[in-house]
Structure P
Amino acid sequence: MSEVVSSDITIEIGDRKVRAHLAVPAAGSGPGVIVLHSWWGLNSFFESIADRLAAEGYIALAPDCNSGLLAHTIDEADALMHQIDPQDKSAAILSAIKYLKALPGVREGGLASIGFSAGAAWSLIFSVTASQDIKAVVLFYGAYSVDFTQARAAYLGHFAEHEEWESDSDIAAMLSAMRDAGRTATSHIYPGTSHWFIEEDRADSFHPEAAALAWERTLQFLKQQFE
C-alpha cells in the first residue's frame, strides 16, 4: 500500500459550494473512485474509506451529499432524507464525477462508484445517467430499480443476512435485471450481519470479520475492472 495525501476540497455548483474529501496516493495517479456515503452524511468513516482506497493506489473522492449536515441516529437521518432536496444531492454527485474525471492523474477509461445504503441507490442511478463515465459499481446493502440496459458498468453487491431495509425479493429482482441487461453482477450475503455491517462507527451493526471480507472482495473486484 502507498502513502496517502488527503484533504477537504470545495466543489462549486452554481451559487452553491459542496465539500468533498479527496484522497490521492503518493504517486499522484491512479483510477478514480467516487465514494457515496449513506444517509448519515459525510462523516469520518466515509472519509476513511476514501483514504483506504488511496492507500491501494486509487484517487478517491467522497462528496458531501447532505449539504454539510450529519445524523447520528436513525430518526435524525430519516429527517435529513426528507429535508434535503434530491436534486441537490444529484447535482453534488454529478459535479463530483465531473471534478474527479478531470483531475490530473486520474486514469482515463472510466470511474468506479462505491455506495453505502442510500449512497448505493445513487451509485445505481448514476451508473445509468452517467454510464459513459461509470465502469464499475460496488454496492453496500443497497438496492434500487433502474433501467440497466443503459448501463455499461460491472456490479458487485454486499448484502446483510438480516436485512431490514432491503427485501430479498428487491435485491434478487435488481440482480436479475442487471444480468438480463447483459451486465456482470456478483453478490455476496454475509452470515450474521445486519445493515451497516461494514461501518465501524455503528457499534450495534459493525461486524469486523464480514467487513474485512467485503473489503477484500471489493479490492479484488476493482483490480479486475481496472486491469
Structure Q
Amino acid sequence: MNPADYDAWYDSERGRWIGETEYRLLLNALAPRAGERLLDVGCGTGWFTRRLAHDRSVSVTGLDVNANSLKFAGQHDVASSYVQADARRLPFADNAFDCVCSITALCFIDNWSLALGEIVRVTRKRFAIGLLNRHSVLWLEKGRRGGTGAYRGAHWHTAAELRRALEALPVSRIELTSAVFLPSGSTMARWLESTAPNNFLQGAFLIVAGEKRGHADSPD
C-alpha cells in the first residue's frame, strides 16, 4: 500500500474510530507536556506524529526507515521534523527526548527487543509503545498462521513477554493497557469500547508504558 492510501484509511469511518481510540489511549499513557521534546519511532506517514504536535504543543521528531512514508509525512506536517533511520540504531544521544512513543512499529521489526532498548536509551522521562496484542479478537481474525493482508509477518506481543523484556532495562512504573476490543467498528464494538476498562488486556492495541529510572521527576 502506498503512503497516501495508507494515511487515507484513517479518513474512513472505521479507520477514524480505530485511530482516535488508539490515540486517546496513547495520550493517557504518555501524558506529554507542552514544550517537551517527543520522538515517534516508526512514525510511518506521520498520522500520530502530527496529531501529537498539533494537540499537545510539543516539539516532535518522527523517525522511520521508509523514505516514501517520510516524504509523505513531511509534506503534510510542517510543525514536526522527520529523520530516516533504523529503530534498532537510533541516531540520538542518551536521554535526548523527554518522551518517546512508537505505534505498532516494533511488531514489524526483526529483533524488536533491540528497538525497545534503544527507545528506553533515548528516553529521559516517559515512554509508551503501542503493539499488536496476541490475546485479542484481531489476532484470531488476522494474525494466525503468519497473518493476512497488512498483518502478514507481524509479531503479536503478549503482556508477559513485554514485562520480561523490560526487566533488564532501567525503567520503572510499568503499566499495560489495551483498546479496540472488537475491531469491526460496529455499534456493538463502540459500546464495548465505552464500557470495558483499559486494564482488561484483550484489546487489539496493547500499550506498554513506563518511566526512565532515575529521571528528575521520578520517585525512584
Checklist outcome for this item: The value 41, 37, 21 for Cα extents along the principal axes in Å, for residues 82-185 alone, derived from one of P, Q, belongs to structure P
Next on the checklist: Quick check: 22.4 is what I get for mean count of other Cβ atoms within 10 Å over residues 18-25, calculated from one of P, Q. Which structure matches?
Outcome noted: P
Item to check | Entry that produces -9500 once helix-only ellipticity at 222 nm (-39500 (n - 2.57) for each DSSP H run of 4 or more, over all residues; to 500) is calculated, selected from P, Q | outcome: Q
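Once relative contact order in percent (Cα under 8 Å, 6 or more apart) is calculated for all of P, Q, which comes out largest?
Checked P, Q; max of relative contact order in percent (Cα under 8 Å, 6 or more apart) sits with Q.
Bear in mind that the values in this text are calculations on the coordinates, not laboratory data. Since the structure is predicted, the reported quantities are computational estimates derived from the model, not experimental observations. Cβ atoms are built from the backbone, for glycine too; each structure is taken alone.
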